[in-house]
Structure formats: C-alpha cells, structure tokens
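What follows draws every value from the coordinates through simple rules; no lab data is involved. Since the structure is predicted, the reported quantities are computational estimates derived from the model, not experimental observations. Cβ atoms are built from the backbone, for glycine too; each structure is taken alone.
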Structure I
Amino acid sequence: MILRSSEKKDKNEIELIIEVEPEEMDAAINKAYIKNKSRISVPGFRKGKAPRKIIEKMYGVEMFLGDALDNILPDVLRFAFNDTEFNIVGYPKVSDVDVKDDNNRAEITLIAALHPEVTLGTYKGLSAPKPEVEIPESEIDSEIEATRMRNARIEKTDRPAAAGDIAVIDFEGFIDDVAFEGGKGSNYELELGSGSFIPGFEEQVEGMEAGQERDIELVFPEDYKEELAGKPVVFKVKLNEVKEKIQPQLDDEFAKDVSEFDTLEEYKADLKEGLLKKRQQNADEAFENLLIEQVIDSMEADVPDAMVEEHLENSMNNFARQVSSYGMQPEQYMQMMGVTPDIFRERMRASSEKQVKMNLAMEKIAELESIEVTDEEIEEEYKEASERYSLELDKLKESVTRDVITRDLKIRSAMKLVVDSAVIGELKKETKDKKPAKKTPAKKAGKESAENSKSQEEKELT
C-alpha cells in the first residue's frame, strides 16, 4: 500500500488517500470469488465450479468488488495506524473509494482524527479537601444489627402483626368495585416496614390478627403505572398468619456463628477495621477525583469526537459483557434502572468524555515528567491481572498488548504524582459539622468520575 496524499482538514482531522496496489487488490478480489463462487451458476459448469475469469467475463468483476473492499479495509486501516507518520485515534471513516485501471488498483480515502495537542496548567501542589475517616460505634452497631436480622429465625406468633413481622396475606385490589390486573395475591409473605407495597398499605396491615379481614383504602402514587397512577383503590385483605423474626443473642456464640472470631469484641474490632478501610478508600478516591478535575479544568485540548466515541463503544461493550455474565440482557438492566437505551448511552457518553480527558492529561504529565515503565513492572502487572481475572497468562498477553499495559501504568504513575504532590485543603463547614447533605447531581458526577478512574487495562479485561 502507498500513502498517495495527506491533507489536514482542521486542527485534529486529516484526510488520507491510500492506494491499494494491483497485487493486493487482486488477492482481495480472489478471496471474494472463493467466498461467493458456490452461489454462482454459469452455463456449462457445475454450480460453484466456474473459474473466476469466466464469471468476471459474464457478470463483470464488479460483482466481487463489495466483498473485496470489505476484505482489504482492515489492512488499509492497519496501514493508516501503523505505517504512516500520523498519530491517529478513534475509528477512521471511509469517505470515498475509487477503483482504477480495470479494477487492478484502488484508492481509498479516509477521514481520521488525530491525537490532540495537550497543554496543561498546574498539576503539582494542588489542594483539595479530604475529611478524616472515623467510624462511630453506632455504625458498627448498625452493621451488627443487620447481621443479626439476616441470621434471625422465623417463628409463627399469635399476637397482632407489627413492623418487622412477616404477614402472610391474601389480597385483591379493586378500582370502582372492579378488580384490576396484577392486584391479587394468595398466601403472599409481606415483610411489614419493607416498603414493598404502595405507601400506606403495610401500615394498615399492622395490628391485624390471624384470620382477620380488612378493607384498606389507598390512592396509587402519581408516579405509578400510567393506568393506575393517582387512582383510589380498595384492597380486600385477609391475614392468614403472622411470623416474627427472633434475632440471636448478641454474645460470643453469635460472633462464632457469623465470623471466624471466638469473641464478640474480636468480631467488632474486625468490623471496624473493614469499615475504616472502605471509608478510607472512598476518601482517597474522592480526594484524587477532585485533584484530577482541577487538572482537567486547566487543560487545553481539542478532544476529537472519535476518541470519545471509541471509548464509549468500548464501555458499552464492557457493560454488555458484564450484564450478560449475570444472566441478563442490557435492555433488561436498563428497564430495571428506569432509563431508555438512548438516555443510558448519553450518560455513558458523559463518563467517556471525562475519562478521555483524564487519560490525555495523565499521558501528558507522564511525558513531561519522563515517566518510564520497566519490563519487570509490565510482567508483574500481567501476573496480577491474570490472577485477578482468573485468566491464563499467555491468553491474557494475546488479548492485552504491552502497549496497553505500559500506557495504563504510566497513567497510574502520573495520577500518583498529582496526588503525592497535593496538599489537603480546608473542609467546608457543613462537612466539618458532619451534617447530612442531600445528594446533588454534582456529587453524583463526582462519584461517577472516581469510578471512571479505574485503569484502562481493567476496562480492557472486564
């Protein structure tokens, strides 16, 4: 192949005209002939046995061109990426195909995005708030109570139903004295206080005794199913049985049953250590995220859409694989989350855009700071990834190139440099007072950004 011409279209886009030489084109056409000959009938020949030249003479070589170009295109793209001087990113687009000289030569025009020039602002000595991590005793107590509840035994009781009990009920819902679809159940086990039914239902079951019947009058929430939203409803309920949860005693025997420890104090200490570790990790990630956002905000770079689209496609494919591993289809998961595929994709696009900018910034820092990666570090990363994902080392190396590992290690080293050189700034007053704050979109975005700071290698593997 030959690069016939290159022309910059704008700051981060270039047009490449690549010539496919006659012998390469002929090999692609022959591959297309072999693929299609079994479907072609030629008088005087058994089906699939007619020579290529006979078929071309009768029908024209044009009948093979479509498949031939499909065959040659991957080689054209590899040539553009590997054998030209341009640092191409994303997926180039084919803008024109010109077959010449009786189909013995072709010129393919590509429009490709170029790696952007990156100019950084300050990335050392940044400041961001980072709270001191503490675990109050009440939080440990809550964890223990949750464990006790999970290990509670269920027993039938003759007393009236109360919050926390399991009420075994028959019920049927009526709107204007007409039963509606999906509003009926028999021997349904409802945990009172779980919020499983519409607001007000469980509270009115409380106080009922086994064998008692009751009409429960409610109004469906406005955000319920369209056909039921806002409508008054009467549920005819019969309480068949009441079951109570009896929690185990909080003592050393309980600790032995639910953990590897012999005493309750040892179990509590381990719980505290685990909570501290998790809380510290979250604080570290949030601190890092705030610093990275500052680096991105001060960075100047015209990020090509192609880079974002490439990352987005990889993220969507990774998402589909992860969901499929749980036995679900991506569409089912989105439906459970209450979002359409288009909305989900746009949310993923925002994360991809942020991740691309972060990668560009960290790569530039690695360049400016002359960060290098040793062969030993690469091999160690391969080994750790092999163990982490239960993959054979040789197969992992086939699927994840050294370039990907090297890039990821440089990005991580650059991020560590930013964090290690930073200082902890003053916390806002509401954080100091530890007042609970309502989650805002900005906080959610921050959390997403922290999650998106996972290594590129991990994204490749999951």
Structure II
Amino acid sequence: MRGAFALILVIVALVAVALLERDRWVLSAERITLGTTPATLWQPPKPLDGAPLVVIAHGFAGSQQLMEDISRDLAHAGFAVLAFDFLGHGRNTVPLSGDVTVVEGATARLVDQTVAVAEAAVLQTGAPGLVLIGHSMATDVIVRASQRLPGVAATIAISMYSEAVTATFPPRLLIVSGEWESRLREVAMDAVRMVAPDAIGGETVTQDGVTRRAVAAPNVEHVGVLYSAFTQGEIRRWIGDATGLAPRETPAPDWPLRLALLVALVLLFRPLTQILPQRPRIDAVSLRAGEMVAVLALPIIPAAAVTWFFIWSPTGIAGFAGLSAFFATWGAVQLLLLWWFGTRPVAPVLGGMVLLTFGALVFAFALDRYGAAFVPVGPRWGEMAVLLIGTVPLMLADTLIGWRAPWWQRVLVHVVLLVVLASLMIAAPARLGLMFTVLPVLVLFWGVFGTMGAWVARRQGAETAALPLALILAWSIAASTPIFAG
C-alpha cells in the first residue's frame, strides 16, 4: 500500500509539472531585465490587434510569481503582460530605501521604478498603450504611476488602499477586494462613491468621464483574491470594455495544479524517510510541566533585551541581524535549560540530514517556480549566513523540546515564540517592524518543513533534523523577506 501511494504521488507531481510547463511554452514566458529590474514578459499565442501592454505589480513581500495566475490568464486572453519584482523583493537584488511612513520615501522609489519599467516595456514591445494592475501595497504605487504615464487605458487595483485616488483620477478604475477583506471593501466603496454617492457594490458608475467599479471576490482573503476565477474574469472584462477589444476565452485557473504539486512533494517525503535506518533514542523523554514552563518563559526577557538593543547591521540590510540575535538568544537559553534538565544532544546522522535537505530544497525550488519567490539571490545569501547564527541554536532547541512531546506542547512552543516576536516588532519597529512577514513564513516553515523534519527525527533523532531545519529556516526567511537598506 505504501509503495502504491508513493507511486500515485509521483504521477500527480509529474502530471502537474507537465501541464504547468506546457502552459509556459504556449504563452512564451521570457525572463528579461529592464534596467536593474527582473521581469517576465508573457506573450500570447494569438495577440489581440491593438491590445495595450498589461503591467502587473505585486504587493509587499510578494513577487512576480505570486501574480502569475493573473499574468497567465491575461496572456491567454490575448494581451502581452509584464510582471516585475519591486526593489527589495523577489529576484530584485537592489534593496528598497526611503522612509516607509511618508509618500516621499519608499513609495516614491517604487513609483519611479514602476514608471521606468512601464516606459521601457512599452518601448521594447511597441504596445500602443498601457493597463496597470497592482495588488495591496502596489495599488497606491500604480495609481500614482498612472499620473505620470501616457496612454493608460485602465487601472485595476486589487485589495486597494490609496490616498492618491480622487473624484476625477484615475479616470477608469476597477477595484477588486476579497469577500473577507471587510476594511478594504469599505475603502473600495469610498472610492466609487466619490463619483456616485449612492453607488452599491458590483455597480459600474460613470460621471463626467470618470468610470468606477468595486466588486468582492467570493470566499477569499488578501492572497486568495489573486487566484480567484471571479477576479480574473472581472479584470478581463474591464480591460475589454476600456479598450473596445474582445478578450479570448481562457482556461480555468491553474492554482489547483500548483497546490497538487506542492502537497504531493511533501507527502512523498514520508515514504522516503522509511529508507533511513532506525536509531533508538532511549533517553528521549517529554518535559515535565514545570520544565516546559521554564523553557517557554525564561528566554523571553533575555531575547527581548538583546533584540531591543541590537542595532548592528553587518551587511547594510535592515532587520536580519536583529532577528538572528533574537533567535540565537532564545535558542541558547532553551538549550542551557534542556541541558540542566538532563537532555543531552547527541551526534546527528548524516543520512537523515542529507535527505531532509534534499527534500526541502526540491519543495523550495518548486514553490519558487510555481508559487512565490523562494530562492535567495544577491545580498540575500549574506543575510542567510547572518540568520544561520541564530537559527542553529533555535532549531536545535526546538527539535529537542518537540521530541516525543504531545502535539499541543509543540504548538504552544511555537505560539509563544510568535507572540513574543510579534510584540517586539510592534514595540521596536525601527529594528524589526519591517520584518513582520517573517511571522507567516514561520507558520509555513513549521507546517511544511517542520513536518518533514519530524518524520526524519522519528527515524534518526531530533539532532539529525535540527541542522537541516536551521539551514532551511534561514533560507526561507532570507528568500522571502523584503530587503531594506539599513
């Protein structure tokens, strides 16, 4: 049965990859660089005559991969599409700079970049006009950029918040929010009611040459809205109405293929671990209640104090060294307590370390190609090295605590760390505030890679899983966290 299940997973993964790659060949996805900005130009197999170029911008901590479902859908519909990575995001190796609290700071840098990218792309493709699409943070950026770009036929804001929207600008604006984004849905309706005070959701209003529409994609939130067939259909129709073109029929969204591939890769790792020799761990016992309280509570003050006063940035990138200091202190205190309680680490086994590293990297590269930017580039490799100083003691302590512990204790250990780290980000924004996206990365890491590590630990001990997990955690944070000039 185990072999048959593994074979089914292999078939699912191969079919998913084949279908996803076939789509890339059909649409001619070309990676290009405009100035210093990495981008992908999607060319339709049958372009619509006179179609504008669609430029797509991602949100904070996003990447061009995150916008790929919309890019593919519009390319299938007949439009040339350019998706790019903002400064400090994805594969863009240039850190973002400027004050994030004022429009004249970081936002101005992103607007300048968007204008430059759009102008260069129009020049390269010869497109007769532009359509701008942005998600979350990028909605404010594209609204401001459209003021400086000629020939913008339509502006489309997904999960919008922008103070640049007025009663007269942009002249043709579609706003799509997720049904579960109640606050952003209110913002969207405020923008529509600037034109028609009595407007309701889903209604297209026009007044004095200004056309607005606000809709809510059903049953999705801030990220799911990007993969919704409803969102993609609204975007196609809006561009078609704005340009007088008839977009071609498009296939169903392919996010199920991506999800199937990633789930299959994780589940395939379980039978692979069965090839590892079993190493009994006779001294592995669960912590008693008082000991568990100690390893949860005693690291809080030292880790918070070190992070609060840590301002050194050896690589010139903000936040990573402080985060590493937090991890290192948290893990070191827990390791000292575990040693005091009688938990003695033993030598890891090479086979399990190699297998876990291999399995995690296969998942990471698949996620990078079909989901979101997940491979470090440029200065991110240096940040990964800095993070390793902290993730090694953190993950060694984490795996030792979790060894044979009840599931609720493992969850509690992680929740306490997340709460303390989030509190520090709120209390010390100058040091860690811009790294709030680390929190969902940690949840993803424990859910995916932590599960893979637990399967290895059951065969060869917690220490065997600890070092690969430390490497993978440093990799995950360095690859996905926006980089700001320190």
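Just checking, which of I, II has the largest value of distance in nm of label points 7 Å out along Cα→Cβ at positions 255 and 279?
II
Could you tell me which structure in I, II was used to calculate percent of Cα pairs over 28 Å apart, for residues 31-230 alone as 68?
Only structure I yields this read-out.
For structures I, II, calculate distance in nm of label points 7 Å out along Cα→Cβ at positions 351 and 407 and state which one comes out highest.
II
Just checking, which of I, II has the largest value of Kirkwood radius over Cα pairs in Å?
Looking at the calculated values, the largest one is I.
Which of I, II yields -15500 for helix-only ellipticity at 222 nm (-39500 (n - 2.57) for each DSSP H run of 4 or more, over all residues; to 500), as computed?
I
If distance in nm of label points 7 Å out along Cα→Cβ at positions 47 and 287 comes out at 6.1 when worked out from the coordinates, which of I, II was used?
Structure of origin is II.
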